[in-house]
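Each reported figure results from applying straightforward, stated rules to the coordinates on display, with no laboratory input. Everything numeric in this text was worked out from a predicted model, so none of it was measured.
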Structure 1
Amino acid sequence: MVDEGSDAGLRGRDLIGLGGLLAGAVVAGLVIGYLVDEAAGTSPVFVLVGIGLGILAGCAGFVVKVRAALRG
């Protein structure tokens, strides 16, 4: 029998937070890449690099949060 009051595992608000983490990392990478492109006059080099780095950062943060929640 599963104890519904247990704090272990992922709940709805945790999943929303994970989605926000992923989306925020990609958007932050995009914005930073755009600003660097505007300053350097290179387009779309740093936007693409920023999106890639945002995806990697989002995935790393996702893994860390999921592992912490499952250990919980």
Structure 2
Amino acid sequence: MGLTLTDSKRRILSLLEEEPRHGYVLAKELNVQGSTIYQHLSELEDAGYIEGEKDGRRKVYSLTEKGELILKAERD
């Protein structure tokens, strides 16, 4: 069984499609609590839709090719 792509997770993917972002920035842009955003990011990363890369003490998240395909499929 795959990951359930909720509205919040779709919005995260859409924002990451524009440019890579820190989790904190995503939480602010989506008006979501930090604990919630990091749970979603973890699930999206585990599913292979995004990847996180350390940038000092923070992680910068970006969309993977698989994430791009999921977004495209959702829009079609």
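For the reader, a short list of remarks on this structure follows.
- Read-out percent of Cα pairs over 16 Å apart, computed value 56, structure in 1, 2: 1
- Relative contact order in percent (Cα under 8 Å, 6 or more apart) derived as 41 - corresponding label from 1, 2: 1
- Which entry (1, 2) yields the derived value -28000 for helix-only ellipticity at 222 nm (-39500 (n - 2.57) for each DSSP H run of 4 or more, over all residues; to 500): 1
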